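Next up: the structures, one after another.
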Structure P
Amino acid sequence: MRAPAQAMVLAAGRGERMRPLTDVTPKPLLPVQGKPLMQWTLEALARGGARDVLVNTAWLGEQIPAHFGEGFGGLALSYSHEGADFGGALETAGGIVRALPQLADVFWVAAGDVFAPQFEFTQAARDRFVASGRLAHLWLVPNPPHNPRGDFGIAQDGSALSRPGEGEPSHTFSTIGLYRAEFFRSPRCEIAVGNPSGTHAALAPMLRLAMAAGEVSAELYEGAWTDVGTPQRLAALNGP
């Protein structure tokens, strides 16, 4: 029996905008500064004390466990193979609900195609989140050029704002967050635990509803961060 995973790394996407690179390689395995992109996230999780990490896969998903295996850098890795089970990725919320039986009651989520090498997945942050009673805590980043309008805001009390008011700053969701498993269970989520039907569901609508109820907090992260969504952004990270 595996221990429940303290973190989930999202690695199931097709990476359409990265074609033709992703025609033969899943985006999380594209090289960034000498390492597969997803390796930077795994190393950061290991530094923060994670021991069990679950990775979801779909597009060319067999390549990811072939590369990392069941253990990497002190981490025990397990997989949720959405592509093999359902023929493709289930989107973020659908994928998390699919993996929920293998996840701890409180867990990190990070994207395998985001470069944030200095982010700290600390036990202290997890402890603060648990004590807060919230259902989710998100890390937002200053808006990059490709998302100038941002996604969410932060109220003075640390609550996440679905739609900041006039004149209030909006920031971009980094994809990094802490969640309680109950957020992905009924009545907040209509998908059955384990997602046996392979329902596709996005995360943002769920987050916005929870924000309206005051159940989500957020903070701004200003360290190095890149959503590696295009060949141009990948090339910029890898230099001349």
Structure Q
Amino acid sequence: MTIADGALTDLEAHVQAEGREDLVRQVRQQIDKLGITYIYYQFVSVTGRIVGKGIPADHWEAIAERGFQLVYGATANLFMDRHDQYIGYGPEAAELVGIPDAETFVQLPWDPRVARVFCTLFRNREEEQDAAACLTSDCRGNLRRIHEQFGQDHRGLQMRHGAEPEMMWLKKGPDGKPAGGFSKPYCYHIDQFESLRPVVMKVIEYARAMGLDMIQGDHEDAPGQLELNFRRRPADLRSLNDLPSAVCSGGP
């Protein structure tokens, strides 16, 4: 499939979306105000890993317009299968184009010099087929498009998503290797939850600074196992109106 003469590609339509130019300017204002010197341009792989590139903040406007390039295999973590072949794409494949979604820009609370922004992925502009089309292995992009279609098909309804991430905090043995869990395997026991309070409080601090709402947590039934739950939100990944003011402002 090729793009008809005069028609915008998916990539061009994304860059030229109504209101995006103003958002790009707002990000520049935040970069200057907060003293941001470096930005992680990131996306989500098919297994949920965060991958991407780091670029000095001086280049924000150029990247916002043209994007950055990275091998297609990055969407599959650049991992290999049992035959030592890259999963999904070979080394000879072209490179994807990542376009930053300005509304996801936020300062990292653990290093205020650095910010992150999530990106929507597209096929390369020079592909012989489907040039600059939406990349089908882009998890975030797929979710946004599915959400938009759902809203069109089901007026008054919206998809919502939440997360209940669990983690294991382990002790380190004399040899530097894991040596059992930090706490005892007592599910919901507050004394065990309290023993991991420094972790929980740091997660809450960082989450709030990045516009996330961590609403509850508990100690699970394995040594050192925590569950920390985040409030459900609409799955519209581009809606500034539904996000806390921390996004694009670097703080609540």
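Every number here is computed from the coordinates shown, using simple stated rules; none is lab data. Quick caveat, the model's predicted, so the values are computed rather than measured. Cβ atoms are built from the backbone, for glycine too; each structure is taken alone.
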Can you tell which of P, Q yields 2.8 when distance in nm of label points 7 Å out along Cα→Cβ at positions 189 and 205 is derived from it?
-> Q
Taking 21, 11, 7 as the value of semi-axes √(5λ) of the Cα gyration tensor in Å, for residues 37-76 alone derived from one of the structures shown (P, Q), identify that structure.
-> Q
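Can you say which of P, Q returns 25 when relative contact order in percent (Cα under 8 Å, 6 or more apart) is computed?
The correct label is P.
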Structures P, Q, by mean projected area of the Cα convex hull in nm²: label with the highest value = Q
